1. By the measure distance in nm of label points 7 Å out along Cα→Cβ at positions 199 and 351, tell me the structure among P, Q with the highest figure.
2. The value 0.95 for FRET efficiency 1/(1 + (r/R0)^6) of positions 231 and 319 (r between Cβ atoms, R0 = 35 Å, to 0.05) was derived from one model only; which of P, Q is it?
3. I have -15000 for helix-only ellipticity at 222 nm (-39500 (n - 2.57) for each DSSP H run of 4 or more, over all residues; to 500), calculated from one of the structures P, Q. Which structure is it?
4. Who wins on FRET efficiency 1/(1 + (r/R0)^6) of positions 71 and 287 (r between Cβ atoms, R0 = 25 Å, to 0.05) among P, Q, i.e. which is largest?
5. Comparing distance in nm of label points 7 Å out along Cα→Cβ at positions 151 and 167 across P, Q, which structure shows the greatest value?
6. Could you tell me which structure in P, Q was used to calculate distance in nm of label points 7 Å out along Cα→Cβ at positions 39 and 415 as 2.6?
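Every read-out reported here was derived from the displayed coordinates using simple, explicitly stated rules and does not represent laboratory data. None of the values given here were measured: they were computed from a predicted structure. Cβ atoms are built from the backbone, for glycine too; each structure is taken alone.
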Structure P
Amino acid sequence: MLAETSDQWYRSPILIKLPAAYIGTNGKTSASMNSPQSLRDACGIPDALFARPDEDLIRLVYKEFPGEIDRLRRAYSIRDGPWAPPSTPSPSYILYNEEYDEVNRTLVGLLAIRWIHTGQYETFIGSQTSASQLTRASFDWIHGFYTQLITDANALFTLITSIIIKDLGKDPKLASDCHAKTGVDFSTLNHNAILLVACKAGLVPSLNQIPDQDRDDVLRAIELGATFNFSQLAQAENAPASLSGLHRMKGHERSFRLRFMEQLLDIAGAAGHMDWTCAKNLTQPIFESYCNVYGVCESVIAGNLTVRSGYDLVLIRRAEFLRDKDVRRFQVEENPGDRALMRLFCMGNVATQEKALLYEDAWRALEDPVRETLANALNLDGRRSEPAVQPTYMPAILDRIQDVNALVCALHYLAHVMSATDTADPSAVVIERSMYSALKQFVESDEFREDPTILEKVDMPDGVVALTTASL
């Protein structure tokens, strides 16, 4: 279901027609021999820009952002297991003759702009499985949203800039560069917060290449992203208090829409290290969840929903989706246990009756004190004296679990992590605890598959205050 909002401006797709100058005699598009040599100039003629071969387009973008793309070679990433890569060279191989996951992910997000701009639906869905394939109507929705947002060369160049810099915080050297410049250690912050610090410290020079108003929109979107993430809400990974930053977007609709477009492109490129020929991860279920989140966010910004009611609406819509899959009815607003379990369904991307029953079996298998502890933690909104814990990368852990015993062990560990709300900062509202080390060192190991109880040996992840009362 598409987001229901009062705005209709992006609902009808707007088809792009290429100027005759860029249509060859064989009916195919081709770049002009006299096409501009800089990306900034090329954005003034987007039909010609996106008629370039992939390699030319990638090299043109690299020429504009060499430092930023080079940083991505050091960025950490998560792999999903063995796969058969395409026979064509990846974006990072084109640039470096080597594979770099985050370079590929970022540049596939860039290529997705081309596929959207030119209406290449078949290319966009590529190797998506037929059961979850993005529909043509949904692709047209994205196309219409893009064409209404990207109205001129500056807007296109700004979107490309936003895509290139979005994951720079994953480069550990960026945090150390911030430390060297400011004297403050930011390495424990999430990568979105590190990016915000770096931008304010003047360590992302490409921001100076866009007009003031566009730069303000990008910085405002980055500031929102430091405490709020669309995917974390879609996966119910964050806490309701994390939505409080949306209030500052009131009156800045363009910045919010730019952030949403960037997030769609981020998902489009999320599997770009495995398959760089299509938007493999932007499937129909994920698109629908993002559209639901978009509508919720707009209502929170407008003041029509509180952060709690907006958050619950995401859970309610997941429950409604599962009802159509013959999953039992959940009383999200009335029953704390049902609400907690629906959060787990969102974190685990539960979309079938079979998987829902697996999670319910694991939930019932928990000892009563553990289940009560986890239910209480999953129902915290996040407030002064009662902060909520955000278990970052928990969805990635759950995505790798297929049997009930492993799931029970993972929920035990989650209860342990989410109940650890102690902090020296009395203003803390949300505490982030990253599960990344547990994922990389344990869950992805053969040992975990043989004995999932090894999670009992995992140390408590460090807590970082992600939101304070001053940020509300």
Structure Q
Amino acid sequence: MMLRGCVLVVALLASAWSLPAELPEPGRLALELGEEEFEDYLDQYLALQQMKQANNVSEYLRTHSGCNFRVNGDLGQPQPVYLRGARYLSAADNSGVIHLDAGEKIRVVCVGNNRHIAHAALLDMDSVVEDGKATCVNGNIVYGSGWMNDETPFGELVCSGHSVSTAEYTGERCYNNNQVIRVGHVVDGVFHPWYWSCFDQERLEVLYVWYEQNPDNAVHQTSVSRPGWNAGTFYPGVAINTQYTQVQQKIEIASYVGEELADKYVTARQYLARGHLSAKTDFVFATGQRSTFFFINAAPQWQPFNAGNWNWLEQNLRARIGVARYRTMVYTGTFGVSQLRDQAGRLVDIYLHRDANNNPQVPVPLYFYKVVYDESRQLGTAFVSINNPYYTEEEVKALTFCTDRCRNNPDFAWIGWQVDRIDLGYSFCCDVDDFRRTIPHLPAFTVNGLLV
């Protein structure tokens, strides 16, 4: 199966550049590609989709003076952290272009030990510059007064290595008195967050993460290399990456249902992947995207669901926010424990780890959800999917805990998911108050209607 998947990826990507319109939508390949193969394919597919928006980018460049950096085309890697005042740099609306006025300065910082700006135009090639201010000249040209001896294209300001992101406890509390972790970059002792995670350190369970999604997130930088997954300090004594390997997850599942059934549940097509909660592509810059590879931003997710309905929701929700110009907070989380039938036909909870006292940890979630909330208009919608390809139709319908507000509703046609496909994640939508009656994770906020 793996060889077949690799051959398929190579063939599809080879055809992409000559026949981009015929490249299959990634969700159509959810049962064909493995976790890493699918991510490679998705990256190339999204790059092609964003190339089709080139006319919008060209129009913006034509009508705006000063400096304009294309999110795709004018940013280099390994990438510095870009700061405009106290915030990360952002694109202008949903244009896919970062705009600076002539003479405006932004901060360019290489974050991490032994990270420094690597450029031939440094004023003193023997000096190590970790942090510089780049001043807009025009077009994509900037200048660094006091540390550069010439003007340069903005994208040529790169680092000696990828900027290093940090995940740390904040001291704040979230649902059920669990701890909040923030993920971002530290510059001069100031933490600049990308997202936050509500983490149950006893069960090693990510309850939810939250982060902003605005029109400028509509276009993300493509061809960003994926780092290895990072446990940080949050899984002491647990080789969490090993627990996700198919060999180990089969061992763990066998402890609940027996080896014979474990071999039937964990197959070449159906196995548990490291399911992102905040997606890599939910962040514009390489620095933000690479920050999503902490395990406090992941939960065990059956791979065809990861590549199927969950991916459709990730990509199409972000696009919808961009087109509609919503300004939102997205809460993405998990709830409950998925079950499989054991040799006696009983449904039993499934976990990927046990601690030294045999307490189960790292639950395989029953539900994955996204709650998107527009505070300015007090509108929100909860999108929910069932993370189990082995339930029956009767069982998934019984697990649908709210009135489905998306089914047969043309206002939600933009999602594009296949709601009845149990193997791809049976899915439904709730109004937020209805959602809270079953899943009580979220902080208090007022919702007066659906966000569509």
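1. The structure with the largest value is P.
2. P
3. P
4. Q
5. Top value of distance in nm of label points 7 Å out along Cα→Cβ at positions 151 and 167, among P, Q, belongs to structure Q.
6. Computing distance in nm of label points 7 Å out along Cα→Cβ at positions 39 and 415 on every structure in P, Q gives 2.6 only for Q.
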